[in-house]
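Some structures are shown below for you to check.
Computed from the coordinates by the stated procedures, all read-outs in this text should not be read as laboratory data. Remember, predicted model here, so these are calculated numbers, not experimental data.
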Structure P
Amino acid sequence: MFKIRKITDAYLPSNAASIEQVFSILRMHFPSVKEGKVNEILEQMKDPLKFKFASILFVAEDGRSNVKGFAIMFFMPDKNFCFLDYIAVKPSKTSSGVGGAIYERLREEAQMLKSIGIFMECLPDDEKLCKDMSFIKQNKGRLAFYERYGARPIVGTKYETLVDTETDDCPPYLVYDDLGNDIRISSVQMKKIIRAILERKYPDYCPEDYIKMVLSSVKDDPVKLRDFKYIIKERPYEKKHAVKDEIALIINDKHDIHHIREVGYIESPIRIRSILKEIEKLNAFKTKPTRGFPDKHITDVHDTKYFNYIKTVCDKLPEGKSIYPYVFPVRNATRPPHDYSVLAGYYCMDTFTPINKNAYLAARSGVNCALTGAELLLEGYHTVYALIRPPGHHAERSVFGGFCYFNNASIAANFLSKYGKVAILDIDYHHGNGHQQIFYDRKDVLTVSIHGNPSFAYPYFTGFADEKGEGIGEGFNINHPLKELLSGEEYLHHLKKAIKEIISFKPAYLIVSLGFDPAKGDPTGTWSLTATDFKNNGIELGKLPFPMLFAQEGGYKNRSLGINVRNFFEGYLSTRINNGK
C-alpha cells in the first residue's frame, strides 16, 4: 500500500527526507543528469518567479515514508499548460502500479489547475531517429503507457530534431495529453507553448535559431496527434472529475453506537442523519472509506495517561451504563484518585459529558476520520469534510468535556504540521478551548476561534481576547469573543477579520472546526444565524486558496441543522469553483 502526496514546502525535515529519496531514484534512472541539474530542482520549487513556472513534486510513499516513485510537473499559468518533467518508480521485482497511480494523480492536478493538458517529452520509437537501438524497446513501452490515457506525439513539426547533430541522439517527441477534453490546439497557441518549453526548460541549451526553426515547422491548424499505435481505441481513457470540484466525505461509521438515550442529551445520532440527508442534494460529495491510524497520533496530542484512562474505563463499563463526573479533585499529578468513577472528574471539566462502553470506540473512530481527511489533503484533495460525532474541539491534552473526548481537528492539525504550517479556524458557537490549550506555545499552528464571550457561554473559563499564546507561540492564538445577541451580518464581519488573520499567517493547510450551533434557535447558543447567513459564511471560506479540512463539531437544532450545512457548502462551492482557485 502507498499514498501519493504533493510536496509544497521543501524546507520541512519530513519533506527534505522524501526529496533526498527522490534524488536517489532520479540518479538511478537518469545517470546522465548532471548534479547541478538535480540541485536545480529544489531551486525551481522555491522560486517560481525566476523560472516562470510552478514546479510541483508528487511522491508515492508507503506507511514508513519510503518513497516508491515520484513525478515533477511544471505549471505555466501564463500559457495555461502543464509539463511533465520527470516521472520514475523505484525498481522492484513486481509491478506495483505506482507509475500509473502517480500519472493519474498528475492528471487530476492538471484538471484542478484548469490547464489545457499535460505536455511531455518522450524518446522516439522510430528506429531512424535513434543510433542506439537498445533504447527502442523501452521507448515503445513508455509511449504505449501514455497512449492508455489518450496521450500521443504531436506530428507534422520538427520538434524531434537534434540540437547538436554531433553529440545528441534520440531527439524526443513532444507528447500531448488533453485530459480527455478533446481540446484542439491552434498553430499560434502551439508555437507559444513550444517556445515556453524550450526557453524555460532549456534556457542555456536551445539557441534562438533552433527555436525559430522548430516554430516555423508548426503548420497544421489545429495541430495533429499521431494515430493510436499501441492501443486500438478511439478514446482509451475517460475523463475524471477534478479533485478540486468535489468534496471528499468521510463519515464516522461508528458514531451511532454512542447513543445516550436520556432526556435532554442532545448530542445524538440524528445529527449526522439530518446532515447527510441534505448535503446529498448537492451532488458534490464523494464518500471515501475511513482509514486506520495508530494510537501514536492521538498520544502526540493527548496525554498518554488520559488516553489510557478513556480506553480502559470504557472497556470496563457494562453495556448501557454511563458514568457522569460528579467529584472534581484538585489536580495533584502525584495522587490522582484510583476509583474510576471519581477519576472521571479528574479528567473532565463538566458534569454533562458521560463515559460509557461505546464512547471510546466512537471517539477513536472519529479520530481516524479526521486523520483520513488530513491524509487526503496530502494526496491532493482541496476540500475534505469529516462528518464526525462525538465532536472534539473542547478536548484538551488531558481533559474531556462538552461532549468531546479526543480533539479530532487538533490531532489532524498536528499530523499535517509535519508537512507545512497549519491554521485552525473554529466557528462553533463555543470557544475551541482544546485547540488553544494544545497549541498555546507553538507557532507552527495558528488557532483562531469565533465564539460567544466566556462571560456567558461555555466553557466559561477560556476564550478571552487577551489569551494570545505564550513563549514562541505568543501571537499565534487569536480569540474573537462576541456579544450574547448577534445577527448573521455582524457575524460575517468578524469572520472576514478572522480570514484576514489566517491569510497573513500563510498556512499550507486550513482546518475548520465546523459548528452550526450559531444557528437561530440552537439549544446551546444565543445567536440568530439563518441558512442564508451560513451560505454567506461558506462563500467567504470558498475564496481561500488553502487545502481545507472541515471537521464537524456542534449544531443541535436538528430541524434546521442539515439545511444550514447544505447552504454553507453550497456557498462554499459556488465561490471555489467559479473563482477557479
Structure Q
Amino acid sequence: MNTTSKRLMLIAAVLFGLLMYGVSDSADEIYNLSIAHLNDTHGHLEPSAVSLTDNGHSFTVLAGGFPWIAGALSGIRESHPNLLFLHAGDVFTGTVFFSKYHGLADVDFLNAMHLDAMTTGNHEFDKGPSVLAEFIRKASFPVVSANLDIATDSPLNGLIKPYTIIEKNGRKIGIVGLTTTETPSISKPGKTVKFGDIAQSAQKAVSALTSQGVNIIILLSHVGYDVDLALARAVSGIDVIVGGHSHTLLGDDSLRQTGLHPIGPYPTEVRAADNSTVLVVTSWEFGKVLGLLDVDFDDNGRIVSYRGEPMIILPDTPANKPPEAAQFYESVMNGHIASTPAFQIVKADMQAQLKLDNYTAPIKGFMSETVAYALEALTRANNQGPGPIITDSMLAKTAASGAVAAFMNAGGVRIDLPKGAISIADAYSLMPFNNTIYVLKLKGCQIKDAIESTIEFQLSKMKNPPVIYVSGLRLTLDMSRPKGQRVTGMEVKTAKTYVPVKPDSFYKIALSEYIAKGGDKFMPAQGTVAVSPLQAASSSIDTGFVDSEVFIDYIKTLKNLKNPVDKRIRIIQ
C-alpha cells in the first residue's frame, strides 16, 4: 500500500468520528454508503491556483488536477468499499483543454476514474446539443436530469434519463438529476431541449423510484446551493443532495484560518417536511475540492448517522512553490494545520498523469492557431485597442441574460495587439486570469458610483488619465470637476439610439469576475461604505463564461479587427 493510500485510510478513520447523528442500536441494520463528488470542474484537468494565508503570510498554492484526484480516489476506494463517485455538472467550458477537445478529454478521465453518474450543468450546452451528445456517447456512466424535455429530433434524444439506479452491496440507490432552468438564457441548448420546473420534476422522479422499492435516493443537482436547501425542504423522499452551479465552498470555521470562506457546514443538514434528515453537499470548483461524505442508513432508508469533510487536493509536487507554501505543506504533512484533514497532499495517479501529458502535448500547436486578423495596431487606450472589443464580446455573450452594457477594467487587458494574425495564445496573454463573466442588476446611480470610484483609484495609483472599457454605454469624464462628480452624460444604447441612464432605474450589466468583486475599486456606495458590485446587486448570475474564451469565439466571427470608430468615453481635462 502506498503512502497516499495509508494516509487516506487514516483520514477515513478520523472522519468517522467527526460528526455523528442518532446512531442506531443495532449495527447489523446499518448500511454504509460513501459518496465522493465533484462539480463545476470546467475543463480544469490541471491544478488551479488557490490563495491561502498561514502564520500571517499570504501565498498561492495549486490544488486539484485530475491525476491527483485520481490518486486520491484510489486511496479512498481501498477503505470505502461502498463508494459512489458523482459529478454535479459543468464539466464543459473554462480552459484551453475544453477549447481543444470539447469535453472529450474530460470524459476520458472520468471514465478512467470510474464515475458512477453525472448530471448536466448549463455549460454542457455551450456548444449546442450535438457536442454534448458526443460527450455522453463516449461516457461509460449515465448522465441524468429529470427536468429536461428532449424532442425526438434532438441529438440528445434517448441519451439523458431522469434518474438511474445503482446497486451497491445488495442495496439499490436512486440518483435523480436536475439542471438549472437558467440554461436557455446563459447557454445554447437550442429549441429541442426544454427545461421544466425543478421541484416538480424532482418529486416525480423520486416518487417513481420509491414505487420501485428504492429507499436511498440522491439528488444530483446543478441548480445552486441555496436552491438545493429549498429543494431539501420541499421534495419528499430525498436523502442526500450533491450539488453544483453556485461554486460554493462548504466546511467548518477552521478553513477561515487559512483565508478560505466556506458558506456553510459540510454537510449542511436540512429537515424535510416529514422531519427526515436531508444532507446537502457541494465541492467548490475546478476540482480543487473532492467532497467525501459517509452516510449510514437503516433498512428503511432513513439516515441514522453521517460524517464528512471536503478534501482540498494538494499535488505532492507543486510547481514554483514559494517559501510560505513550502512551510504550509510541511505543516499539513505534520498535522499542524487546524483544518486538517481538509488539506490533503496527494501523489498523482501515474496512468492519469501520462494521460494528461498526452492531452497537453497538442495544445502547443493549438495555441498558435490563428483566430482573427488585426487590420491595424490595437493599442490600449480609451476607445481603442483590444479593450472595447473585449467588452463588445462580453455584451454579445450576455445579451440573452438581459445585459445592456459591459465593463472591463484597464488592468484586465494585459497587452496590445500588433497588426497581423491574432492567435489563441495571444488571446490568453491578453486575458490570462480566467475570469468568468457576471451579469449583475444595478441601479444607474450605483453604476455611476462604481465608475467614479475606479476613476479615483486610477488617479491615485497612476496619476494618468483613467482608462475604462465599456460597451453599450457612453459617458463623459470631466477631470476638472471634484471627486465623485466627474461622470456626466451617461447614456445606454438602445436598438436605435442612446438614452440617458436614469439614477433609480435598474440595468443589467456584464462584468469580469475581478471587478464584479470590487477589483480596481469598481465599487458603488452603499450607505456610508463602498461595496463590491456583487454585494450591491439586486440580482446576480455568474455565467461561468470565461472572458478569454468569449473573446476568442467573438473575434472568430468578426475575422478582421479594427479600432472602434465610436467614442464611448469622452474626456474633458
Structure R
Amino acid sequence: MDHSIYRSHVLICTGTGCVSSGAKNIKVKLEDELARFSLNKEIKIIETGCHGFCEKGPIMIVYPEGVFYCQLEEEDVVTIVEEHLLKGRIVDGLLYKEPLTEESIPAYQDIDFYKKQERIVLENCGKVNPESIGEYIGLGGYEAAGKALTTMTPLEVIETVKQSGLRGRGGGGFLTGLKWQFTHTAKGDKKYVICNADEGDPGAFMDRSILEGDPHRVIEGMIIAAYAIGADEGYVYVRAEYPLAISRLEKAIEDAEELELLGQDLFGSGFNFKLNIKKGAGAFVCGEETALMASIEGKRGMPRPRPPYPSVKGLWGKPTNINNVETYANVPFVIKEGAAAFAAIGTADSKGTKVFALTGKINNTGLVEVPMGITLREIIFDIGGGLTDGKEFKAVQIGGPSGGCITEENLDLPIDYDSLKSIGAMMGSGGMVVMDEKTCMVDVARFFLNFTQNESCGKCTPCREGTKRMLEILNRICEGEAREGDLELLEALAHHIKDTALCGLGQTAPNPVLSTLEYFREEYEAHINEQKCPAGVCNALASSYQIDQAVCVGCGMCVKVCPVDAISGKPKESYDIDAELCISCGACADKCPVDAISQG
C-alpha cells in the first residue's frame, strides 16, 4: 500500500463515458509530463469512476484546490502541468463554463450541475479508485456490514430498513424492508440474493456507473441483505455490454474475498456468503425478475406468472430476494447512519434520493442524484442548465419504455413515486430524456414502442402480437398512410395490452403511447387529418423549408449543413431553398443563427 505523502492529487475520471472520449490517453500524457518535471513523488494520479458530468468528459479534478477541468485534449495536460501544478495558476480556458453566462467556474462544488445534488449512492463515485478496496475501507466502507453482522439480529436489520422507508429503485418502488421480511420468513433450506444490474432502458446508465465507480458499496449492501434474509449465496446479474463494470466488480469481489469480507465466517459472526457474477446477453426482458432468474438457471429469459413470488419460490425454486444496484447501494448508509437519517431525506412516502440519467436536448447531460421531492424544473433548468440552443421545453420522458411523458404544466411537480403515478408516468429505473419544441411526440412513441416490440420475449400474445399491431398503426400515422379509426384502435389496443400482458414489461409497454395521446393528441390528429407533422420530423409529412429573405444575414451556415445541396445564394446577401430538392431534414433550420428558416 502506498503510504507516501503527496502535495497534490489529480483525479481522472475513467468511467465509460470519459474513457470513450480519451481519458486513458489523458492519464498517460499526465504521467509523462509529471515524469518530465520530476513531480512523480509530489503528485499522485488517481483513476476514479464516473463524476456524473458525462457531457464534459474527459474530466480532471486537481486537489487540494478542487479545480474542475473538463473536455480535455492531450495537449491541455501540458498546460495544466506547467501552469497549475508547477506555478499554482489555474488554467481558465479549461474550466467549466456555465451555458448561459459563459462564466468560468473553478471549483466543481460551485457548478450548478452539482449544487442541488445530494449524494448517498454516488457519494464515492468520482472520489475513489474503484479498484482499491483500501480506499473504500478508508472512507468507512464495510463498517455497515460489520455493524449488522456483529451487533444486530437479522430481524433488527430488516426493521431498520423498513423504518428508513427505502423503496426499490428498479421501478416498482416496493418497500425494500418488507420484501426482505417476506424472504426471511419463507421456509427453505437455501436462500439467494440477486442484484439486478440488467439495465436495458434506452438512455439509462445509472447501474453501470455505480458498478464502475463504487462496486464495493453494492457488495456491502448485498452482504447485509443476505444476512437479513438468511442467504449464503448471491448473484449479480449484469449485461455483458458492460465490460468495465464487470471487470471492476470482479476485482472488487476478489479483493473482498482476500480480506475475508466475502466467504466464510464474515467478521467472526459465523455467517457465510459467496457472491457470483452472471453475465446476461442483453435481453431487455431479463430486467423482469422471473425472466432474470430463468436466465441465471441457464434457461431462455422468459417471465412466468406470479404468484408464487420470488421471495417464496425464486432461483432454483428457493426463496430469493431481488433488488437492483441502486437499492443495494443505499443499504450501507441506512445501517451505518440509521433509519432516521435516511428517512429525513425526501418526501413522506418516498424517502432518500434518486439517481437519474439526464439526457436529451439539455445543456448538462449526465448522472445526477437528487433528493426525492425535488421538482422537474429544478432538475432540468438548474442542474441540467436548460435546453440546448435556447429551444423551448416540450416534454420529458421519464421511466424509459415503461414510463410516460411529462409536460410543462407539471414541471413543478415534486418527483416521487406517487406523484408521477398520478399523472400517468412512473419513476422507472431513472432514465430522463428531455425533449424540445422540435420533437415529434408521435415519433417518440413510435421509437419506444419499436424498442419494446423488438425486445418482447414472445411468450404472451398481448405483448407479442399487440405491440406489433400498435407499431404498425404508428408507422402508418408517421408515413401519412393512416386509416379511419386508427387512433381509436391504437388506444384500445394499448389498454388491452396493459390489462392482459403476462409481465410488468408487457403491461407497461403502451405507456409512452398512452401518455403522448393524453397530452399531445392534437399532434396525432395533425398527422392523420392534416397530413402534417407539426415538428417537421416525419419526412413523409414534412413540407419543404423556406428562407425569410428579410431576416437572412447571408452567413452561409445553412449551405454547409444541407446534405442535398438544395440551398443557393451569395455570402453576406441572402440564400434560397429549392423546394424540389429539399428533403425536409431540418438541418438548415437547426443551424440558422437568426431563425430565418421555417417550413412552408
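General remarks:
- Structure responsible for 42, 35, 19, with semi-axes √(5λ) of the Cα gyration tensor in Å calculated and labels P, Q, R on offer: R
- Read-out Cα extents along the principal axes in Å, for residues 262-429 alone, computed value 70, 43, 31, structure in P, Q, R: Q
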